[in-house]
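Structures are listed in the sections that come next.
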Structure I
Amino acid sequence: MTFAAILLGTVIALILGSAFHFWKGGGLKWLIVFNLFSVIGFWGGHILSNILKIKIISLGPINVGPAIIVSLIVLLGGYWLSMASVESPSEKDKKHN
């Protein structure tokens, strides 16, 4: 895989992460976290599709179809897990009373 293919795949993953951040909102920390989730999921999906010999949508040497699907799954899962420990102020007040 060439440097250009790695760069293209990373840019696609960063676009997905940024679009997810635009949809869900948050500060700079969440933008970085969403982009990290997206890049990990994108390249994980690409590697998994190479191992399983799945070729749905290819863009040069990159298996974009499975990579985007796994990237979105990791984004949604990471978002869900990161929000699991957040409590609203009313819940904190109920625990202290």
Structure II
Amino acid sequence: MRSATPAPMERTCLKCGRSVEVFSDEEKVLCKCGAVVFRDRVPRCVEWCAAAQKCLGHILDVQKIQSEARKRAAAEGNPHFVRDVCELVRNSQRKGA
């Protein structure tokens, strides 16, 4: 049986790394830094990775997927979401190197 009371969940802001509380009945919330934090949406690599065309271009329309991801991010209030994810991945890789 499903509870009628929304349950809190912790999510990490992809922009600043802050822990953000999102309730189960919310699709997204704003972090204190101004970035949108989604309850469930995690970008697939094909949406943000510069190597997606080389890696998956033979089986997916990468340009269309990336274009749709940018449009969706802009409509959801974060037009630079894809760029920000790319930057976070690069920074993470530099720290690990």
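Laboratory data are not the source of any read-out in this text; all were calculated from the coordinates shown. Everything numeric in this text was worked out from a predicted model, so none of it was measured.
Assuming -0.67, -1.04 is log10 I(q)/I(0) by the Debye sum over Cα atoms at q = 0.16, 0.22 Å⁻¹ as calculated from a single structure, say which of I, II it is. Derived from I, not from the others. Looking across I, II, the calculation of relative contact order in percent (Cα under 8 Å, 6 or more apart) that yields 19 traces back to II.
State the single structure among I, II that was used to calculate helix-only ellipticity at 222 nm (-39500 (n - 2.57) for each DSSP H run of 4 or more, over all residues; to 500), giving -11500. Source structure: II.
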